[in-house]
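Below: a set of structures, written as structure tokens.
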Structure P
């Protein structure tokens, strides 16, 4: 398995808003004053028809799964994989795939979005109004206009509280350069977004995500992959995690305890229906945001 080495941003104190900011779905009065509030919709758009067909069919054969270490090789091929949308068991957990067709959307818009949305919860809620409650970014780089969109999120941490199915997940999403997972530098019109997915309340990683965006004749397509079968105790100080039990899982002596309880922590966090729930969540949020992302990007690209 590929190991993740924490960065200085990972090891910095959790943003102050994590403890102070109230959690709630939707927009309140202060949110409606945001300059982008006109893009907020109270309900998430339905997902695309092919997703509905897959969910009715149920779990895909386990033979369709592969590991994150093989993702770059398989996803760099032309065409599509047997399981472009679906979920199945993988050794130690789950693999979830979602294909989203996005008319009039470009890869550039997605790199901009990942560099723009994490500094305000009201921006994050645009993405999935029925699930997203809170976000904060480990290092707010929005004021540095010398950075590219990718440089704003690669090497950064997004702390995100969101529902996946009926379960509130408090996540720490650590974005990495896709070359670390074996991808080549993307060609013009393409991008790949990669991250180590973990829990914000514990020094624990439980999987990986990949969003590959490729151009089509009418916009682009996003091929999302979630590998929820690769857990790891992270070497983080107590001030970088938020749970009350973190002293038991930080520090060299405590990591042995962490290695023992890690499978139970991950199992409880994911739940028995995580494959289905993640497919629904991803298919909903990506299709929803893509419906207005071109207009949002045109209006706010270049602004902090």
Structure Q
């Protein structure tokens, strides 16, 4: 199996680890990883690296994301999404569209966000969600995130039956939204904070990731489509290593001599179109179009952060 990325359209009910396990079996290789966890409830873009492309995943994790989501105002849950136990219900009958839009605006831009306690963030070496499920109260530290776009696509008023012990069901309000945000932003936390700001509570009822960095849902394939391709005698459809890097990073085209120097781990003269750093490197390609290395600037030179040997199928 050659190296590359598989852009998966993750189905509901699967963890990201479930998808990786399925693709290990499908590709026949253990060297499989993903860039950015999706909750089991969520669907959409999960970027999976195969073989040497797993070395690109660290640079993909930090890219921006786009989501389509539905937020239910008037009801709070333990997990800030539809999978958790309902903790409070308040009618949204008095909520105006203008008030909702104002609160959405307050959560747009550079904000400080406390991640959902039921998350994969580690606390003293243990996942926060594991601590919560064992009965521990977990309060995570706030972190800066950027919400580039928080757009309301629709507002729907929903009658709701009361949930025992949580107050009058009354009327709930569902918002269909599009969110473009920085890495590390929790859409569940946006739903929670929007509801809290409006005084009625809120949680996420649907989430679909439509973009991770330069990779979109239009490129994605379902697990069934990937499996059908293999059963029909083909291979798993991948975005090859060179194509993946070209889409992700600034590009430098090399001469034969430069490609040779980098292949031995030596530095070459800086191109001057940076700055390129170890965290945000440039992708350097040989005259044959193969990915040779990732480069970071070091004064007047460019040094290899990672060097890729020719892909011989592993």
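Computing volume of the Cα convex hull per residue in Å³, for residues 84-179 alone across structures P, Q gives 122 for structure Q. A value of 0.95 for Cα Rg over 2.2 N^0.38 Å, calculated from one of P, Q, originates in structure P. Cα Rg over 2.2 N^0.38 Å, for residues 20-139 alone computed as 1.31: which structure among P, Q? For Cα Rg over 2.2 N^0.38 Å, for residues 20-139 alone, the value 1.31 is produced by structure P. Ranked by distance in nm of label points 7 Å out along Cα→Cβ at positions 36 and 60, structures P, Q are topped by P, which has the highest value. A value of -8500 for helix-only ellipticity at 222 nm (-39500 (n - 2.57) for each DSSP H run of 4 or more, over all residues; to 500), calculated from one of P, Q, originates in structure P. Of the structures P, Q, report the one carrying the highest value of distance in nm of label points 7 Å out along Cα→Cβ at positions 44 and 188. Across P, Q, distance in nm of label points 7 Å out along Cα→Cβ at positions 44 and 188 peaks for P.
Every number here is computed from the coordinates shown, using simple stated rules; none is lab data. Keep in mind that what you see is a predicted model, and the values were worked out from it rather than measured. Cβ atoms are built from the backbone, for glycine too; each structure is taken alone.
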